1. Thinking only about volume of the Cα convex hull per residue in Å³, which of P, Q, R has the largest value?
2. Here FRET efficiency 1/(1 + (r/R0)^6) of positions 100 and 148 (r between Cβ atoms, R0 = 35 Å, to 0.05) was calculated and came to 1.00; which of the structures P, Q, R was it taken from?
3. Looking at structures P, Q, R, which one was helix-only ellipticity at 222 nm (-39500 (n - 2.57) for each DSSP H run of 4 or more, over all residues; to 500) calculated from, given that it came out as -10500?
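All of the numbers you see were taken from the coordinates with simple rules; none came from a lab. All of these numbers come straight from a predicted model, not from anything done at the bench. Cβ atoms are built from the backbone, for glycine too; each structure is taken alone.
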Structure P
Amino acid sequence: MLVGYARVSTDEQTLDVQLEHLHKAGCNFIFEEKMSGAERQRPALNRMLKKVKAGDVVIIHKLDRLARSTKHLLEIAEHLQKKQTGLRSISEPWADTTSPAGRMILTIFAGIAEFERAQIRERTAAGRRLARQRGVQMGRPTKLTHDDTTLVCQLVMKEGLSVAHVARRFGVHKATVYRILNRHQQTPA
């Protein structure tokens, strides 16, 4: 069975062009969606992925209608492959997993996407290292000043106040107080 999937991002857009192409391609059933492709949890897409079975072929007008990123596209293609369901794009004839050449091209895309993700991770890590070397504080700004953290330690460790009481007093979570105490204990005197 040929199963179509059509998507537009907003209610103002129309599915007409996609539906026309999918009907011409011979789709027996078409799932329609008006939702951003950035949303990974799309109801019609999820229903379509559950409904298809071995021997079916999912037809889309363009790849960007199915997935917004290469990674998401490859995840969908892998899901379909596990179900022994093909994937075919009308506008990109090379994207046809029902043929050996199409499966090969998708495998190459998977390799490129994996390489790209590794490159992004390496660049991000290098950027963080350089930022730290320049003295940039990473993460959320600290809520308490150095004097506040000293007082927190004094109130809990010397005056015996409870962590919960000190946390309420400074308007922070108990976990913040525990982190301060832990750092204080690890700092050489």
Structure Q
Amino acid sequence: MAIAKTQRILKLFRRMGVVRPRDVEAIGIPGANLNRLYKKGVLDRPGRGLYTLADSQPSECRSIVEACKLAPKATVCLLSALRIHDLTTQSPFEVWLAIGEKDRKPRIESPPIRIVRFSGPAQAFGIETRKIEGTTVRVYSPAKTVADCFKYRNKIGLDVAIEALRDCRTQRKATADELWRAAKVCRMTNVMRPYMEAIL
């Protein structure tokens, strides 16, 4: 492989962190070159169709980045969204992703993912974009994430939802109005009201 091509690929990795063959094809280089660099030990392959620099220092959110590269239309939610917003000390084993009610479930072998189906306004409300390791990630806002935690308290635990609400207010990640708006969208006003009154 020409040195110039390798340098362009490495520059892309420094910008994006996690790269798919289609990313190098977008800059006019065949995706097969990634496999050649992988065989030479320049790149690692953490999952099917994903490549990283062998000597890169991954952030705490590397598995989230990898999952979002493989499922770009999904939105990071619940425990993984709490991680991005620094609203939990837990580091979930799985990457939690939200998709639409009728969307096809992404087929991802690695990293492990947990799919939650959202519908209507609850799916579209509160989506933000963040740049993590050079990759644009869709994630629910802190207020929406807290409301989702109450909605899915049977899956993740009521204690996690209460802690998320408390941390959200302590760290000023969302106003009371933003939390209340998210509670309305998620139809969680009756559930969240007593906790909000106690904490706010």
Structure R
Amino acid sequence: MPRRALIVIDVQNEYVTGNLPIEYPDVNVSLANIGRAIDAAHAHRVPVVVVRQVAPATSPLFAQDSHGAELHEVVASRPHAHRIDKALPSAFAGTDLADWLAGHEIDTLVIAGYMTHNCDDSTVKHAVHSGLAVEFLSDATGAVPYENRAGRASAEEIHRVFSVVMQSRFAAVLTTAEWIAALETGEAPVRDSIYASNQMARSGRATG
């Protein structure tokens, strides 16, 4: 059986009522699933690590001591085993997360929280490069839309594409319900590969 830890990343007011509102999946859906995931983790003795992004007081996002930087009530109202404040996207960068995981003999991270394409993705890849397995809860995470000189992408596009790429190499992508079922049955989540994912896409294109 994997030795899991649930890593709840940056579930802060900024993403709900602040300057960076999550758009896909609907933030109320993801918040409810984050709460469900934390409760299931406690029920199955999976330790919960809460991560919080903090920026300088002059920042438009996550400013130190601001309401936006505070943990959302869904997370703040629930117990956790460890808490980390960070300044960079990866929950490993400049924190004691790696040491804490090693001290608790964790080999599998379960990722919930925000944002899919930034702090979640950075943490997932940092974990994989460190030799850890990862599970990504697709409906307990979320994205925002972007537009810049490189182009434009909706929140749904960003979340979908990052989820597909994660499943191809970096993580087992599950819904919260699927993850809770895996906790209860002990069944290993499905993992794919770059080769299999590409072959499936090419086969579908050829027959479509």
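1. P
2. On the way: P: 0.00; Q: 1.00; R: 0.50.
It traces back to Q.
3. Working: P: -16000; Q: -13000; R: -10500.
Structure R accounts for this read-out.
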